[in-house]
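The next part holds the structures, each set out as structure tokens.
Computed from the coordinates by the stated procedures, all read-outs in this text should not be read as laboratory data. This is a predicted model, so every value here is computed, not measured. Cβ atoms are built from the backbone, for glycine too; each structure is taken alone.
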Structure 1
Amino acid sequence: MGTKTADRPCARDRLLDAASELFYEEGVHTVGIDRVIERAGVAKATLYSTFGSKDELVRAYLQRRHEATRERLTRGLQRYATPRERLLGVFEVQAELFGTPGYRGCAFVSASAEAPRGSAIEAASDEYRGWVRELLTELARDAGAADPSSLAQQLALVYDGAAVGARMDRNPEVAEVSRTVASTLIGAALGA
């Protein structure tokens, strides 16, 4: 990662911090690189020498979001004792985000909504989505689901729907509904 001097983050980190704030708040398609550069306090040449293009900056922003989500979920799931509890725990950990100030939904849904096919944005979003499905499949397998892949697909839809619902309705309480739906699906797949 980048280095810093005397408590000031390196240019790469400042660019990523600025991009993260602006892209998440306003969207990757509406924020131009000039705003990111201004917020980061770097020259335009620094952005291009560090990332090469806005698409690559967006990709780096999404990778950072992916890493943060993976860390948050991994850490959060440690508090659950059984595989079944961890599977349902995914929705409880997700729900913790919904009420936080500045919650604006899933960064990957927002970024990929207008991304062209084959773009760096699509690739980063696909990687994240694959990780979510893989996590849910692994947890379903550990919990003893007869068809872990099918259960994971169902739970991924609930997970996505909860994030979109919490954002669109501006209602963190949607987490209770998603947890109930997830619990019903898990119960049907694993038995009481």
Structure 2
Amino acid sequence: MRVRDENKIEAILDQARTTVVEEGFDGLSMQKLAKAVGVSPATIYIYFKDRDDLLVQLYKRETDAFFEYVFKDFDPEMDFAAGLTTQWKNRARYVIEHTDNTVFMEHFKYTPLHQKAAALRDPKYTEGLKRFVNKAIASKELVAMPFEVYWSVAFAPLYNLVQYHKAGRNMAGDPFVLTDEILMQTLSLVLKALRP
């Protein structure tokens, strides 16, 4: 039995992510991936059942890294404003510093494999965020609303700002840099909208 080579697995996953980001999912073939990594296609199949399994495992790795980062200094028992502030800062920093990771995750979530991959995610993150929101509702720091409404109000403004920052321009084409002042100004408006 062959021993798992974690470095080789990471190299395969890294190259797969790069290929998807640069060429889309259609640009990723096992043959091409093997050549780019410098291994035989058979080596890839030692670690992954098929292309779908590789993509699912890659998505799991990327989302685990994302949530690990997002949960730094975050506690579901925090008051709502402090917890959301921590979430905003961590999410903004991660997306700005890990462009390929977040581009891959964004593309992947619109594929048929997303549900399968999401089921593999460590439930502690989802449970922690649910606990945080439910505690905020119970303590009257947050108005009760459907999840989709909460997510759209709580996080869509953040991700819009980050996209402007990454583009270096706002939607009018003017230069834009996301500063802490702009981040906090936007967050204060979001918190105002979410309070009962």
Structure 3
Amino acid sequence: MNKKLERGQSTREQLIAIATRLFGERGYEGASIEAVLRESGVSRGALYHHFDSKEALFEAVFESVETSVSHEIVAATAGIDDPVEALRAGSVAWVRLAADPVVRRVVIIDAPAVLGWDRWREIESRYGLGMLKVALQGVADAGRLRADLVDLFAHMVLAAMNEIAQLVARADDAEPAIRQGEAAVDELLTRLLG
């Protein structure tokens, strides 16, 4: 029984990996279930055993990419003791990640449209928004933000970071957009939190 579970998990991971690449390259509309099946060598029944629709497969891809993004952001803040500086480093990491083709396409462009705003926000609250709340709670614990404003500030900062990410993701030349985004993050956080 354990081998069967392992094979099932392996198949699921393979499908997500292939779909991540295809959604990243072609977008949700341009990537087909048939392409995933062709590349994976998995039967339609096996795919639908794991994901009951293309949207469900996309949601699994979105969660997987969000997990990777979260790990990158956490790594960018490692060893930083000052909570505002950690927030700044994580925010800058997000701006840079916005230029990654998979992050750009899956997280920034397609996820809100494919999943709908409510589902997208529900998932986002476990990743970007959730991380911002934790970071801003650290700022509040350090006496640099009123505790009753943590939740509201998390929403405000998320909105600003996502707008900057949109600009980077849609820029013809990502490098200047990233530099401007980093400068904007620095200025915003300096004015908000000192």
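Numerical summary
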| read-out | value |
| --- | --- |
| Highest-scoring label, criterion being mean count of other Cβ atoms within 10 Å over residues 120-127, among 1, 2, 3 | 1 |
| Entry that produces 3.7 once distance in nm of label points 7 Å out along Cα→Cβ at positions 40 and 184 is calculated, selected from 1, 2, 3 | 3 |
